[in-house]
Structure I
């Protein structure tokens, strides 16, 4: 998760899905306490595209790592 602090990334479901679909993502982050209906389709998309998923304890921790002031369910590192 340290890489989120120094590497280019996108935050949030819509931007993360777009990055994965456009083959611009290198690694995905998913908060363990995020709503299932939000992250389940995203996790499946990542698996289809062979993007590794790293799980983060909670949405607040992921938001803080992404330098945003709101809880974050998903984020991806860009290639």
Structure II
């Protein structure tokens, strides 16, 4: 099985479909909060709207995240 490369969530668009969270880099304690929102390794997210802030969906919930936080979340196409 081939492992797909990862990239920051900020580089994806709504056209990329469902993405799997691989890693969340923590610089100031936001990882715990991100995980509480469902943005943690193994979870699937989708970009709903690009921008700053962007809107992402996690399950049935939607959240606005600043570009800085999106840049810390590494994902790969879910497959």
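Readers should treat all values here as calculations from the given coordinates under stated rules, not as data from a laboratory. Keep in mind that what you see is a predicted model, and the values were worked out from it rather than measured. Cβ atoms are built from the backbone, for glycine too; each structure is taken alone.
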Exercise for review: Match the computed value -11500 of helix-only ellipticity at 222 nm (-39500 (n - 2.57) for each DSSP H run of 4 or more, over all residues; to 500) to one of the structures I, II, and report its label.
Suggested key: I
Revision key, fill the gap. With volume of the Cα convex hull per residue in Å³ computed for every candidate in I, II, 72 is reproduced by structure I
Revision key, fill the gap. For distance in nm of label points 7 Å out along Cα→Cβ at positions 35 and 51, structure among I, II ranking highest is II
Point to revise | For 17.2 (mean count of other Cβ atoms within 10 Å over residues 43-50, calculated) the corresponding structure among I, II | key: II
Review point. Taking relative contact order in percent (Cα under 8 Å, 6 or more apart) from the coordinates of each of I, II, which one would give 42?
Key: II
